[in-house]
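Every read-out reported here was derived from the displayed coordinates using simple, explicitly stated rules and does not represent laboratory data. Note that the structure is predicted; figures quoted are calculated from it, not measured. Cβ atoms are built from the backbone, for glycine too; each structure is taken alone.
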Structure I
């Protein structure tokens, strides 16, 4: 059963729709500013660098001490750097200073990341990024006509590109089957449980994605397992009727009622939250609390992720 997806990061704020302004191929949305065809901010014909490239990666390879080569280790992607040049082209009859001021506001330094979305051949992907560079020469064209070529660079600390559609699925805790009905008749029908406690979660991309898991009480000692990877989250906590436990696997945050950290309630055999991912393709997620009522639920929110 689908429900509205919860925010995937604490700083999404009002820009939780990464591509709400995009309508044409080649357009880029940076926060609330639209760039590209049909705007005063045209993209140079060379396009973007670093968007379709694989990000640089660190590896944990270890040299073989007695033979050639090394033992293969894990690869970890570095932040993605995206660059491009934008033509500042104020529309006829408009004030060039307004177009320039809008550009300054959008391409300034900030502490938090926001969405950068790009549409290519009908597909729109987005990253969370910040501006790291803005170069606009104050030359004769800028002084006389308000036109110029701006060089910009974004840095995305999470190098994965995400689908703009956030998805969510919800399940209750498993319920026992109703059992046999009397009088008995052959073949015997034991009935099926009304809720199985299992979800089929599909990541349509090529990179693992970190979900947000939301547990609503009442339940005791909830356990969440991704059967695809074999990784399990287990918490030694009792949730009351009005309690909500939110697990952001990207940040590794476990929060009770949006205020108090409860990461310390993880059992000794629980997987570190940052390692609990949805792999590309189909993931079977199972919810198995030690005890619960029919009101207890697990919601899984995610975006498909691409390299």
Structure II
């Protein structure tokens, strides 16, 4: 059902051997049923997914997923939908399995469309996606030709959601590992492209996070970073007291110029601002696959330009940078 042994075997005696030596224990820790009380019911939902014949898969369209040659009959469709719904909430997507549209909280395809033409081509590259959620962007990276895609995220539900997709997509060069970047061996320098999207503002030390990302890259490799920012000048940074847009773990929101200066400070070269814009309630919203509060509930009802706490409303930037050859 969940089997990482092929990855461990493939990494043995390679430049990733140092990670392979500790990976089995890391996975056991990340998927510990003693530490994560809801994990058994998520694993049961995964086990209850029906075996279905796959006619085609789609990794390069907005809805990542799989289809069969003929529509599912109603009982089988209901069985599939029930198992998938038991993995609620679905945050990043969208996905589509056998005509069931998993309409996730985030239209993550919009973010992918904003960045994909402005990054180094992924064809033939080994890619790391830090804080990948259930792996939507990892699938899109694979669809754009990456040779191997590794996502890491410490949330067990997201790992199980990935394996639900993998049950039908069956790709042997994409893996999601149940851990944070702290568990990646130091100074690994093994990836051609490293993505960190929606993570930096959750870190108490953003410069330490950027250094960790840099240490994962091969010489000449590219960083693709997406994070919350504010409008402002060089040196401007918001350090919100208390919560930000109802999130309690938001630390640093820099201006775009400040963010680029951090990258220069750490020795990245050619930092580029790819995109910047306000997050809308069309891009992040509640759905039947994520029924909890979402962005509309986190904004000031009298002024959508402000968060519920009175801070500037969420604004996100995408930047790229490289490390020297």
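Among candidates I, II, the computation of FRET efficiency 1/(1 + (r/R0)^6) of positions 49 and 289 (r between Cβ atoms, R0 = 35 Å, to 0.05) that gave 0.15 used structure I.
Relative contact order in percent (Cα under 8 Å, 6 or more apart) was computed and gave 19; which structure, I, II, did it come from? Computed on structure I.
Here Cα extents along the principal axes in Å, for residues 113-240 alone was derived from just one of the structures I, II, and that gives 47, 32, 31; the source is II. Quick check on the output: -0.37, -0.72, -0.86, -1.01 is log10 I(q)/I(0) by the Debye sum over Cα atoms at q = 0.08, 0.11, 0.12, 0.13 Å⁻¹, derived from one of I, II. Which one produced it? The read-out was computed on structure II. When helix-only ellipticity at 222 nm (-39500 (n - 2.57) for each DSSP H run of 4 or more, over all residues; to 500) is calculated, the result is -1500; to which of the structures I, II does this value belong? Comparing all candidates, it corresponds to I.
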